[in-house]
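Asks: Structures for review follow.
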Structure I
Amino acid sequence: MTGASSSTATAAATSRDVVSAMDLTMADLMPEKSEKPKAPRKLSLVERVETVYPYTDEQDRYLFEAVRLHSPKTFRQRVKDDLAEGGYRWTITGVRRVLYHLRLLLAAIMAGASILILEGEKDVHTAERIGFVATCNPMGAGNWEAAYSNSLRGASRVTDHCGQGS
């Protein structure tokens, strides 16, 4: 009967008594409150830079850059600015816009080369690798300016592969 008595005594103990005897609290028995998963930190423009395409004038002086960004893939233009955060101003408002690789383009026109107008800077690099003279305008198709056509004057042949209407 002694065993039954001891069993009864154990049964009479409350859950709090048992937890306390184990040097715990009731809260220790509860699952931890799950925190909402944190959204991934949004990357800054500088952290998203994938490729930089510098635009220069006829004398190869820096004007601005077209920048390919990832996450999500997009393109932005920027100009060096020591006073801006990160050393760049992410707009080219007020900056002269020219065709990509303008100095090389003008030299090729003087030499009588045919010119390809392509969709973007990456396409220009591909065409140049296989021996063509190519260019594009900043901000892609639909952003052609009259000054770009003026830069092409004197070219023996211009082939427009993105419908710019040059």
Structure II
Amino acid sequence: MYSLSIITDKDFRNTIEEETRLAKLDPYRVVLEIRETQTTQMLPEIQSALLELRLKRFGLALDAFGTGTASMSHLKDIPFSILNIDKSVVQQAGSNQSAHAIMESSIELARKLDMQVLAKGIDDEATWQLARNMRCDYGCGDYLGGAMVQTKFVEYINDPSRNSYN
């Protein structure tokens, strides 16, 4: 993980743009994750660099949302495209009323800010169903395949017996 201040380096931003162009990717498919704990470092020059990247259609995800360190003003001032709800909230949302309310409210807030939502920590069927019922756009966790190397990922997505939409 890099320090958030690297984003102020014009060469770093140019490299991201150039590599995206060389890979023939649309910039919106490249998402930079900013951890919620890093938002305390949000200096004006960092905000400006993040805005520049968003104007060039790169995605910005606020990661680990729900851990309590982000300021709501950062959601107002920086045009994040994705809100990643922390697994500590997601995994307890089915059994803890407060976690459920936090997850539900976070999703509603993201929708009102025109952001997509990623629920992290989906490690069982019940959590997957809860995330789907709450209209999360994306999910990740062991139940959905977990982290895997590229060759396993290709096998996973090409497996005709796998149907994650049931």
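Asks: From which structure (I, II) was FRET efficiency 1/(1 + (r/R0)^6) of positions 85 and 157 (r between Cβ atoms, R0 = 35 Å, to 0.05) calculated, if the value obtained is 0.20?
Replies: Of the structures listed, the value fits I.
Asks: Of the structures labelled I, II, one was used to calculate helix-only ellipticity at 222 nm (-39500 (n - 2.57) for each DSSP H run of 4 or more, over all residues; to 500), giving -7500. Name it.
Replies: Details: I: -7500; II: -12000.
Of the structures listed, the value fits I.
Asks: Tell me which structure, out of I, II, gives 4.2 once distance in nm of label points 7 Å out along Cα→Cβ at positions 29 and 101 is calculated. Walk me through the numbers on the way to the answer.
Replies: Numbers: I: 7.5; II: 4.2.
Computed on structure II.
Asks: Upon calculation of percent of Cα pairs over 28 Å apart from the atomic coordinates, which of the structures I, II produces 48? Walk me through the numbers on the way to the answer.
Replies: Details: I: 48; II: 28.
Matching structure: I.
FYI, it's all coordinate maths here, none of it is from the lab. Computed from a prediction, not measured in an experiment: that's the story for all the values here. Cβ atoms are built from the backbone, for glycine too; each structure is taken alone.
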